[in-house]
Structure 1
Amino acid sequence: MLPTLPVLLAAAVSIDGSAALRHASSLAALGPHPWGSPRSTVAAQYVEAQFRAAGLADVRLQPFTSHGIAGQNVLGVLRGGPEILVLGAHHDTAPEAPGAYDDGGGVGVLIEVARVLAKGPAPARTIVFASWDAEESWSTGHGRTIGSRAHLQSMGEDARHLVAAFDIEMCGWRGGRPVLHPIAYPDPGHPGRYVITPAWLMRAALASRPFAVGDPLISWLYQPAVRTFRGGLYGDDLSFLQGGRAAVFASDSSFTAFYPWYHTAADTADKLDADALARMGQGVLEVVDALGRVPRGPAVEPDWFAAFGLVLGSGALWAIALLSLVPLAWRARRLGGLAPPLAMGHALLFVLLFWRHPVPALWIFLLPNLIGRGRRAWVGVIAVLPLLALAGLGVAAWHRGLARGLWLAPWEMAVLAFGLACALAAGGGAPRRASGSRGGGKGRRRRGSR
């Protein structure tokens, strides 16, 4: 079996950040090596030699051709049980970038993790270490992550044993912090819908203490944002998620701390830090340990929210959503007039939107449901702050080229706007006074006048 977590924590000191940095430096010294270039072949051969030196079995180059362009993945195996974990990074680069950070750092961490695990006992699940080519295939105009797609396709019937894929992306920057990026990608089988890292995989991966979800500062906002806005950032997890397999990618770049030399000629090894690479390596070891012990979960489990160290699943989100309607209904009943029918209309629209987009719907409507508009303007402002923050992040992401449209259809945006208006109208104002109370008051004044 895989070592227990305390053993892995002790072994984490064996992750040699300086060695990972040397690997990243060696790859970056080739200069830009995009898919199909002779330098990319040299990069693949370098990784192959390092996998062998790390002690992996069945190390081989995996040639593939797509759109007339040839590439090579590098695969190495650490044999264990019949189920399979894929641990990967990519050795190709963007056309103008030496790729020290994207993704020489990831490959360096991958090699050093392989070295540490190869020295230990046989894992509970077989681990396939993969260095993919053609992750940056967008530069040829022929789609994205072609190398990892070729790898998944080559697995054939063995793919049914694949538990999860964990992709190590863009890492080794001193200014970053390790995060998991559960990004929503287009679902090829259902236009307009998305695929995303399943809840069980997030629970397992978050057992690793070094990782935050999406962003160390705005993790809660990140989670509805990636389900509201179509992101431009991606990793090789894209191939596996769109292929119906559980996957996630890790990086130490995030929205609030993004590597400034991304995809440029300045992405050189002098920007990397050995301690940052070792930190990522430790996190990867902990994730591998967790994935060696958890029961296999479904590939499709998209409705979850991570908070306070927990990953709330669909059932918990539904319970919170329905309970949040109780204060709104109570306020509407006190107000009377049009408030009750407005509250009922909002409840129906909210449930419809929640059924379609649970996390964004709950993020936007939870405060309006709980506190309403109130009699004072500042209460209404607080109620819509989550929506304003989400919209602000979307605009900023679009401006930086990290967002490319919305997951919500136009009719869903209309439902959102009308539902929010109903919620604020039904939950604001002063409660009505019963006619008997007004009459009683007049009677008391008459008695007092006599």
Structure 2
Amino acid sequence: MNKEDIKGFFATSDQLNMDHYLTLDYYLECVGDIDTALAHFCSEQSTAQWNRVNYDEDFRPKYAAKVISLTVEGELDALSYPVKHSETGPIHACRVRIAHPYGNFGPKLPNLLSAVCGEGVFFTPGVPVVKLLDIGFPDSYLQSFDGPKFGVCGIRDLLQAYNRPIFFGVVKPNIGLSPAHFAEIAYQSWLGGLDIAKDDEMLADVEWSTLIERSRALGEARVRAEQETGEPKVYLANITDEVDRLIEQHDIAVKNGANALLINALPVGLSAVRMLARHSEVPLIGHFPFIAAFSRMEKYGIHSRVMSKLQRLAGLDSIIMPGFGSRMMTPEEEVKENIAECLQEFGHIRPSLPVPGGSDSALTLETVYRKVGSVDFGFVPGRGIFGHPMGPKAGARSIRQAWEAIEQGIPLEAYAIGRPELQVMVDGANGKK
């Protein structure tokens, strides 16, 4: 590109009608001339050729993505990752904000992703290292999306659970239980005070535990638990499957008594989630398989906050995400950013309930609560309930006791005295049998 060509891919925000643009924040490592590399980067994700041969025309003013902010962080001795590239010259680390006209792809999530993190972005000459850090949406774009039908308030209303976290539990063993055994374990956890007993994200519609059989058994167990406790309960059924089966799986599970549904959002695709959200009669809750595959590396791929934001846009009422602690290998600040993406103002789009999870139990509840900074989160132990030495009913009870201690401002060890369900957890943490 010559200097005149390059100018077509740079602007300031006050030169554009930003109601027509998404804003894209990237970390880039550019090789050679920075302006040339960035012009190629914008060109490849929008109008890669901006006129026809022998025609006096220019599509860039209306259709080109444009750099509207650039910070050069410094020169590097080498790329952060040994990515193959063809360019030569100095390497610079850059933070770039790009305005991309959404008229290029419209309010369609597959086309959006194809533009902002597709071939044009990750195969640009001179930009071998790329991480999409964030996407900003104008209200004019958000208006085309419904977002969650239920969201935080709808889930609370369903459970009649206010002023506290929502207590999930992943039934364990997650793979191998018959529907009858699975239902009995969930039933016991509901009796102990669990709000939502859920299928593991790995548990599919399989021969030894079909969705028809499992949802029927769990639906019946849920009703019995509600009658015995006098509290609403939720069975969260995993309907992740081939896209052409999702509606059928939704209808089977709901008919049999599942009153919330789990979907592995990225494996089935955000467009499939959006389709399902339009159809769904119950809250739709997303799980995070596949996200770490492109978000884990600090300077390459796509930041997980982008996927949290897009899952909310697609219509998930609650989003399960990697939580705090070493088990999930996610920086604490990143977990907080994902929680914020679920709850912060997003045009007319309802908040999604964030569920940060990973090796939690009664012993970690207060830490998670303090780090989240509010009661608007789901707490999702697995073995912390279903691996409790006294059984799942006691495991769930230990969670509720831990919350009572928090509410009353009493240290966990003091509150555990006289409460064997919690005491056994405290003793285990202290090395006592």
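Once mean count of other Cβ atoms within 10 Å over residues 71-78 is calculated for every structure in 1, 2, which label goes with the largest value?
1
Comparing FRET efficiency 1/(1 + (r/R0)^6) of positions 31 and 295 (r between Cβ atoms, R0 = 25 Å, to 0.05) across structures 1, 2, which is largest?
The maximum falls on structure 2.
Output the label of whichever structure in 1, 2 has the greatest value of distance in nm of label points 7 Å out along Cα→Cβ at positions 95 and 423.
Ranking 1, 2 on distance in nm of label points 7 Å out along Cα→Cβ at positions 95 and 423, first place is 2.
Out of 1, 2, which structure matches 19.6 when mean count of other Cβ atoms within 10 Å over residues 47-54 is calculated?
1
When helix-only ellipticity at 222 nm (-39500 (n - 2.57) for each DSSP H run of 4 or more, over all residues; to 500) is calculated, the result is -14500; to which of the structures 1, 2 does this value belong?
Attributed to the structure labelled 1.
Of the structures 1, 2, report the one carrying the highest value of FRET efficiency 1/(1 + (r/R0)^6) of positions 215 and 303 (r between Cβ atoms, R0 = 35 Å, to 0.05).
1
Which of the displayed structures (1, 2) returns the greatest value of mean count of other Cβ atoms within 10 Å over residues 183-190 on calculation?
2
Looking at Rg/Rh (Cα atoms, Kirkwood Rh), point out which structure of 1, 2 has the largest value.
When Rg/Rh (Cα atoms, Kirkwood Rh) is calculated for 1, 2, structure 1 comes out on top.
A value of 19.9 was computed for mean count of other Cβ atoms within 10 Å over residues 63-70; which of 1, 2 is the source structure?
2
Comparing distance in nm of label points 7 Å out along Cα→Cβ at positions 231 and 335 across 1, 2, which is largest?
1
Every read-out reported here was derived from the displayed coordinates using simple, explicitly stated rules and does not represent laboratory data. Worth saying up front: this structure is predicted, and the values here are computed from it rather than measured. Cβ atoms are built from the backbone, for glycine too; each structure is taken alone.
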